[in-house]
1. For mean projected area of the Cα convex hull in nm², which of the structures 1, 2 scores highest?
2. If relative contact order in percent (Cα under 8 Å, 6 or more apart) is computed to be 33, which of 1, 2 is the source?
3. For the read-out distance in nm of label points 7 Å out along Cα→Cβ at positions 37 and 93, a value of 1.5 was computed from one structure; give its label from 1, 2.
4. helix-only ellipticity at 222 nm (-39500 (n - 2.57) for each DSSP H run of 4 or more, over all residues; to 500) computed as -30000: which structure among 1, 2?
5. Computing mean count of other Cβ atoms within 10 Å over residues 53-60 for each of 1, 2, which one ends up highest?
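Please treat every number below as a calculation from the coordinates, not as lab data. Please read these numbers as outputs of a predicted model, since none were measured by experiment. Cβ atoms are built from the backbone, for glycine too; each structure is taken alone.
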Structure 1
Amino acid sequence: MNKKLMRLPIEEYAKAQTKTLLERLALQIGQTAKSTDPESVHDLRVEVRHLVNCFRVFTQFFPDQASKKIRRRLQALKKLAGEVRNLDIALEVIVSKPGVQDEGLSAWLKNERKKTEQELSKALQRWTRRKFWRKWRGMIDL
């Protein structure tokens, strides 16, 4: 049997999964750009991680340069969202643990969270304005 014919169903599946995950990420970016609450930031990180993993698993079905460029940009977004998320967790620990509450530390963490949140929000607005998902769909032939 022809190897290309055997590969076709998995390639179709890979592209369909990637397209679905890309659309989900685009929706989540729009949602998180509007509200950078802790749950939205967490959901954004999850969607980014899913798409990165999809590219990693199905790498043979996408052009190397396009795949690497997309993964690099996704990792940068995940890092930025991770900084916000880490501050959310730190704040949660301080608030939830009796005897650990330190007003100075809490105020500093809230201030840092606000700065990183603004940075994330600006980045997400740029991603939305530039319609990244359309460009990426073209780059990887979806």
Structure 2
Amino acid sequence: MNQPRSIPQLSLQDFEQRFRDRHLLHAVLAKWARERPEQPAIISADSGDSMSWAELETTTCGLAMSLVELGYRKGDRFATLLPLLAGHIVLEYACFRIGVIFIPLDLRLSAAEVVRSMQRLRPKGFAFAGIVPPGNFQPLA
């Protein structure tokens, strides 16, 4: 019979020492862009298209800069109603990079549920695919 594996014990100092280059989510991208720039970071299951770690890093940095230029600041909220495609992942990490709170809404929500969520969340931005099966969210945007 297998012995249960023990959970490693780390102090905060140990954690910060061992993982300092990956302490924030967007820092993970920077780490892999430095160490494995040409290796795929995202591969589309549908098309087989890929984005390398270096491309993901530069694209998220560029989008983060655009968000800042549009007036987004740390603590602002950005909601999405999008399928999990490469562009959605880029937007997510761009938000992480500048401290914008990223709120992905479930595509299975009804139009009424999306409206209620948006009223409660009061995001500064909302990205959606236009007219999607749950409804047309253009008026809400």
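1. Numbers: 1: 9.7; 2: 13.0.
Comparing 1, 2, the top value of mean projected area of the Cα convex hull in nm² belongs to 2.
2. Values: 1: 33; 2: 19.
Clearly, the read-out refers to 1.
3. Working: 1: 2.4; 2: 1.5.
Source structure for this number: 2.
4. Values: 1: -30000; 2: -13000.
For helix-only ellipticity at 222 nm (-39500 (n - 2.57) for each DSSP H run of 4 or more, over all residues; to 500), the value -30000 is produced by structure 1.
5. Numbers: 1: 14.5; 2: 19.8.
The maximum falls on structure 2.
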